[in-house]
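J.: Each in structure tokens, the structures are laid out below.
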Structure P
Amino acid sequence: MDDTPRSLADERRRLLAELDLERNQLWRNIEWCRIRDIERPFVGDWSLKDIIGHIATWEAEVVTAFRSIAAGRRPELYDFEAQRLDDWNIDHVERKRDIPFWAMVEQLRGGRERLLSEIAEVSDEELLREGSRRERLVRSVIEHDRHHWHDIAAKVAGMQGARSTGHDSVVDEAVPAT
């Protein structure tokens, strides 16, 4: 990548456009769902509300990771035990089951606002330099949205499952290999 200020600014715009594109696609697919899909199992054992809560929870983890990096600390997300991923996801979905659907939607919207605010605080160089942890975190959110909107689209279309879009989790995408 050319590291001139102009090319970094262009790359930042492309990254943010991709982040926006995938979230907009998620919203479009959510809008195609039926009212009954909000509370009933929709994709696997998860309702639409569960999926939205799950995405909001992981986006909050990424915001926390951004803040840790800004403070010079290692994000806790980097020490996440991947073998506990399913249990962690189930636990956090269960914690949000009593939250009303529209409150969950607002959590998802608010999480995106917080993430964009954190990204805005970072220079192009910090966001996009070779091996940037922040870029990797943003890309994990992009992949996570893509993964779930594909699942929703497949279900709405009556297909057995979505095609693979890459990593299945924020942890897989965001955590550097050791």
Structure Q
Amino acid sequence: MSRLKLKFPYQEQSIPQVDYAILLIGLLIMIGIFLQYRHITEEVNYWSSRVERLEKQQQQKAAPRSRSTRVREFSQEIRKEIAQANTILDQLNLPWETLFDSIESASTEHIALLSLQPNVGNRTLRISGEARSMSELLDFVEALERESVFENVHLLNYKIKQDNPHRPIIFLLTSTWI
């Protein structure tokens, strides 16, 4: 085999001015594209920051409205809590000592009190218990009516326990206190 001698580019075909001109045109196009890219990225950054500022301004304008609704919600919750606290304070400020003293002085050993249910709102007291006899129960109701703390003492219902040999009377009465 014989050797081939290749020369690229041929010396006769070589035009260095054209090569440098094409290289220069390519560099100028690349610089133009780079400058245009930089200009576009700056513009995108400008508009995105402006959008963010406008969104923040709208949030700040909307925030006082949401704050006022939150304040209203909190104030309603606080009002409910204050109302609950006031009812608890009213229950604590009941004249418990005078109520208990009046009930104790009206009751006898034949009356067993099972529960006292005060209602602070309308100042009523529900008393449930057991009595040995109907006469003892009626005496207890009259004694409560004579107490200065109570008024409008009423016997709501009663029931005689038939299964018990002593046949006690279970009663429920209501009264208002002054």
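Only the coordinates and a few stated rules stand behind these numbers; no lab work does. Note that the structure is predicted; figures quoted are calculated from it, not measured. Cβ atoms are built from the backbone, for glycine too; each structure is taken alone.
J.: Assign the value 0.00, calculated as FRET efficiency 1/(1 + (r/R0)^6) of positions 36 and 108 (r between Cβ atoms, R0 = 30 Å, to 0.05), to the correct structure from P, Q. Display every interim value, and only then the final one.
T.: Details: P: 0.90; Q: 0.00.
It traces back to Q.
J.: Could you tell me which structure in P, Q was used to calculate volume of the Cα convex hull per residue in Å³ as 350?
T.: Q
J.: Moving to a separate point now. Thinking of P, Q, which structure, once relative contact order in percent (Cα under 8 Å, 6 or more apart) is computed, gives back 31?
T.: Derived from the structure labelled P.
J.: Hey, another quick one. Where is mean count of other Cβ atoms within 10 Å over residues 52-59 largest, in which of P, Q?
T.: Comparing P, Q by mean count of other Cβ atoms within 10 Å over residues 52-59, the maximum is at P.
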